[in-house]
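Input: structures, listed below.
Every number in this text was worked out from the coordinates using simple rules, so none of it is lab data. For clarity, every value in this text was computed on a predicted model and none was experimentally measured. Cβ atoms are built from the backbone, for glycine too; each structure is taken alone.
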Structure P
Amino acid sequence: MNEFIPFIFLSLIFPLLWWRDHHRVWLRYAWLIALLVALAGGVYNGNILYPGLVVIVTVGLLAWSAGCARLPMLLRWISGAGFIVCALVLGLHRMPGFVPQVIMQNVLFTATAQAYTLSLHFDKTLVGVFILGWWYPRPLWHTSWRATVITLLRSLPVVIASVVLVSVLLGYVRFEPKLVPGLGRWIWVNLLLTCTAEEAFFRGLIQRLLMLGWSHRPLGKWMATAIAAILFGLAHAGGGGGYVLLAVTAGFGYGTVYTLTGRIEASIVCHFSVNLIHILLFTYPALTFVGRG
């Protein structure tokens with residue numbers, strides 16, 4: 001159980017970020033306390049090595065300076081560009097100094113499915129933490145939650161149907177409802193670590209910056225949605241060309257929800273809902289005979 005404690009505190013950071021505007025001072029900085037505890041635990045357990053600490057400090061400073069309104073604009077732009085590059089490398093697990101914690105290994109959910117391994121990662125998750133903590137505008141869910149929920153409920157069936165249709169047509173999955181061992185652990189990791197981190201980067205950072213830059217163009221927000229979706233697909237290029245197409249389809253759906261609501265929470269819920277339907281009702285992660293290419 002001790003090996004999970006750092007990641008438990010890491011996952012607590014995201015809900016704590018939604019309390020930053022609370023009038024109690026300690027709640028405003030509770031996410032930073034959780035971050036320090038998570039990092040200390042990661043070092044103690046060997047999930048973060050010395051090079052990883054250097055990377056974390058560097059990337060954290062880049063994120064902070066990019067979002068600091070008191071700094072010169074040129075310095076903020078340079079820091080932002082550096083952060084984006086580092087974030088891409090971290091998201092692909094290419095930075096040194098990070099050791100994943102495996103919690104499920106070579107699990108076969110169905111006879112036709114590929115073996116599945118679930119690991120906990122500091123690198124990609126910290127990208128989401130830094131974006132939401134120091135760059136993305138503070139979430140104020142209570143200001144527009146009714147309209148957001150209505151839009152999400154209307155959009156979610158279309159996004160799910162589109163992703164499922166493309167998955168089936170490409171031959172990645174078939175209908176295979178099942179009981180999933182370790183579902184609670186999967187939900188924890190997928191929602192609070194994977195989906196939140198990915199949406200923070202591709203929607204909360206990339207798509208949001210493109211939307212701001214192209215706000216004067218008639219179709220600027222939809223161009224931003226499409227480009228963020230393409231980048232999301234390219235980030236999954238390791239699965240082959242078909243998987244890129246599938247990820248682009250999903251990314252455009254998540255991005256559309258973000259465009260319509262302006263809420264990162266909505267795209268996170270949409271992303272997680274698609275993944276949950278996938279693992280509960282279809283082959284997971286994919287059929288064994290799916291090729292790469």
Structure Q
Amino acid sequence: MQDKPANRAQYHQRLQRVVDHINANLDAPLDLDALAEVACLSRFHWHRIYRSLTGETIHATVKRLKLNRASQQLKGDTSLEEIVRRAGYSSETAFGRAFKAQTGHSPAAFRNSPDTAAAPASLRLESFATRLQTENLPVCIASLPARRLAVLHQTGPYNGSPVFARLLRAAQAQGFPEQPIFGLSYDDPALVPPESLRSAAGVELAPDTTPAPPLARLDLPASRTATFTYRGPNERLGLAYDWIFGHWLPASGEAPANLPALSIYYDNPQTTAPEDLRTDICILLMERTPDASQA
């Protein structure tokens with residue numbers, strides 16, 4: 001679990017701990033919540049930060065390290081069967097395709113050629129080519145009051161989701177406001193398959209109001225919140241998130257609370273041009289303390 005806000009160097013140290021943990025436990029099951037603990041960051045956000053800074057998913061890192069280790073084993077006397085097993089592939093054919101895609105050589109050619117060199121089987125964070133987006137979104141940090149929402153929960157793809165249309169029909173039927181719409185995404189689509197992604201869409205209610213089914217009540221706590229104003233097509237929201245987690249957050253001295261990010265959609269995409277759509281991206285932050293600058 002996270003403890004204190006961090007500056008850029010401290011974010012780097014925390015993510016290096018993740019890389020070091022992977023280096024030391026390459027054959028162990030990949031427990032994403034455990035890696036969040038290693039990073040001392042929110043389980044909702046740590047992987048977005050990792051992916052935004054490194055340009056690859058944690059699964060891609062593990063795959064790359066295992067293939068690097070395989071290249072070392074191919075230069076020794078380890079059997080191909082053992083190499084394939086430890087690399088996590090079900091067949092020599094699948095392993096061969098992946099190995100050639102990464103190295104440019106088949107396993108046999110790599111093993112037999114004196115001109116091929118094994119890759120390091122461990123990484124430092126500096127080894128990654130960083131991929132930072134530069135949306136440069138305006139941001140306001142303020143303490144916001146608690147909110148009550150009427151929401152619909154959904155499991156399935158984020159893009160093209162029918163949950164917003166269903167929410168509006170239910171909100172109309174119960175006399176609730178139809179704008180703005182609040183969206184919560186509980187999973188990182190880079191980690192979770194589309195059919196398993198969890199999300200919720202809702203509208204804001206008065207504090208003493210309780211919705212009826214199919215809507216459910218969801219109370220958001222009062223929190224220090226960084227609110228980023230994004231204008232443009234919804235298809236580019238992912239780039240905005242990359243900039244927030246890969247650039248702004250590590251440079252801000254802030255750390256996200258262990259709660260999902262919140263998107264607030266103010267315009268109807270059926271009646272508003274894509275370039276004019278306004279969305280607020282809200283990241284709930286840890287409270288600052290006098291020793292917040294400590295690692």
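Computing helix-only ellipticity at 222 nm (-39500 (n - 2.57) for each DSSP H run of 4 or more, over all residues; to 500) gives -19500 for which of P, Q? Only one of P, Q returns -19500 for helix-only ellipticity at 222 nm (-39500 (n - 2.57) for each DSSP H run of 4 or more, over all residues; to 500), namely P. Comparing FRET efficiency 1/(1 + (r/R0)^6) of positions 185 and 209 (r between Cβ atoms, R0 = 41 Å, to 0.05) across structures P, Q, the highest figure is found for Q. When relative contact order in percent (Cα under 8 Å, 6 or more apart) is computed for each of P, Q, the one that comes out at 19 is P. Which structure, out of P, Q, was Cα extents along the principal axes in Å, for residues 89-224 alone derived from, given a value of 74, 35, 22? Going through each structure in turn, the value belongs to Q. Quick check: 23.6 is what I get for mean count of other Cβ atoms within 10 Å over residues 41-48, calculated from one of P, Q. Which structure matches? Derived from the structure labelled Q. Here distance in nm of label points 7 Å out along Cα→Cβ at positions 137 and 233 has been calculated and equals 1.8, so which of P, Q was it run on? Computing distance in nm of label points 7 Å out along Cα→Cβ at positions 137 and 233 on every structure in P, Q gives 1.8 only for Q.
One of P, Q was used to compute Rg/Rh (Cα atoms, Kirkwood Rh), and the result was 0.95. Which label is that? Label of the originating structure: P.
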